[in-house]
Structure P
Amino acid sequence: MPVQLELNKYTQFKYLPSYLKTIRGLKTISDTDLVCQSINIKPDNKSEIILDGGNLIHWSDKVIMTDRIFRENPSYERKELLESLRKALEIETIYFVPEQPGDFTGHADGMLRFIDDKTILVNDYSKEKDWFKKAFEIALHNAGLETKTFPYNPYSNSNNTDGKECYINYLQMKDIIFLPIYGMKEDDEAFKQIQSIYPGYTIVTLDCNEIANEGGVLNCISWNIQVA
């Protein structure tokens, strides 16, 4: 889906992720023009940069994405790609974090979320490989962002395409948050933390085991925009 820049202003990136070519069973690619036409949206700008919405964590004048963006766009020089992204998104600040080992999507929305302008919520990566933890911490330190740790424990999942126990992939709307739960002990901890972080929100829990089996959770299957 296109990225909303203003109320009625959108940028459409190219949807051609590498994982659709390599993961068994993921062989179809959406016709983004047809999708937009069907809901009466005409993007103001169409970019040739390959970028998924799941790898775009947006807050006001800044964006976070994983370094998968560079592998997806090898024809661009790094500086050229950065400037093209800034222009397409109409922002100045873009932070990059290393993609998580084993995540076939390379998306950031299963790793972190903005809480406010200076604070992000991040997965508890205490059980991850040391090199990744260090690289991730350095990236966040260099960005100058404060962090809060959120429950995360997918290490008993049957394969890398299973999204169970990824709580950070919740759906956030104006005054409501839909929080994925899985019938695990971390469910209660995630619920209590999200209540304390967003005291003015209604928190709704949804059993997301079936969705997670396909590799993503609530933010993955939704497109959240401002309509008025």
Structure Q
Amino acid sequence: MSSRKALRFVSGIADWTKKNQREFPWRHTTDPYRVLIAEYLVQRTRAEQVKPVYVEFIHKWPTIQSLSAASLSEIARVIRPLGLEYRAARIKSISEILVQDFDGCIPNSLAGLEGLYGTGLGEYMAHAILCFAFGQDVPVIDQNVVRILRRVFSVEARKDAHRDPRLWKFAKKLVPRGEARKYNWGLLDFGALVCTPSKPHCASCPILEICDYGNRAVSCDHVC
């Protein structure tokens, strides 16, 4: 990866984000608890669907302590509109662990968060909490980001790329110091709106000139 291409990628995402960043209530807080809940709710779910459920959830249980006292059936009822109701048990479990073992505090280090793996919290969510709640300059890699990095840089990664330490190391080099929140939000939005899984909008992509995949696609269109 050339430094010039990396800089062009980061600046292109930043410029696009200024005009196209999506608005969600959890992007207006750095409260670790609220960030944690948002990340649980958006797992395998469109963010737009989560908005009203998130607002109701936080209104009903504004703190980790109040959530830990809630019944599993109450939590399941609130998140039912999103499907994947197994998340209710995970949310209930993580709230009890945090209250009982962490005095209601969410760890602010990767090592601390790794101790919570297995409750539905994994590599992606841990980094999302570190970035969006604690402002740390870390990458956030979901399937959207995997797709963008593969297409733009032709980066190789194993099949479960979002768990590949090589990809995390690669992505970390791109994170602009002090701008991780906006950068990572921008990548997530860019993957949802432009660099989509099927029929990506290459023709209107602001970083087409440096995208390996996009240039191949455009060349094929011209030839074919």
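Only the coordinates and a few stated rules stand behind these numbers; no lab work does. A quick note: this is a predicted structure, and the numbers were derived from the prediction, not measured. Cβ atoms are built from the backbone, for glycine too; each structure is taken alone.
Computed quantities for the displayed model
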quantity: Identity of the structure behind 1.08 (criterion: Cα Rg over 2.2 N^0.38 Å, calculated), options P, Q; calculated: Q
quantity: Winner on distance in nm of label points 7 Å out along Cα→Cβ at positions 113 and 129 once structures P, Q are ranked, highest first; calculated: P
quantity: helix-only ellipticity at 222 nm (-39500 (n - 2.57) for each DSSP H run of 4 or more, over all residues; to 500) derived as -7000 - corresponding label from P, Q; calculated: P
quantity: FRET efficiency 1/(1 + (r/R0)^6) of positions 41 and 137 (r between Cβ atoms, R0 = 25 Å, to 0.05) - structure with the largest value, from P, Q; calculated: Q
quantity: Of the structures P, Q, the one that 15 was derived from, the read-out being relative contact order in percent (Cα under 8 Å, 6 or more apart); calculated: P
quantity: Which of P, Q yields 1.01 [Rg/Rh (Cα atoms, Kirkwood Rh), for residues 57-192 alone, calculated]; calculated: Q
quantity: Answer label among P, Q for the case where log10 I(q)/I(0) by the Debye sum over Cα atoms at q = 0.15, 0.19, 0.21, 0.29 Å⁻¹, for residues 49-104 alone, calculated from the coordinates, equals -0.40, -0.64, -0.79, -1.42; calculated: P
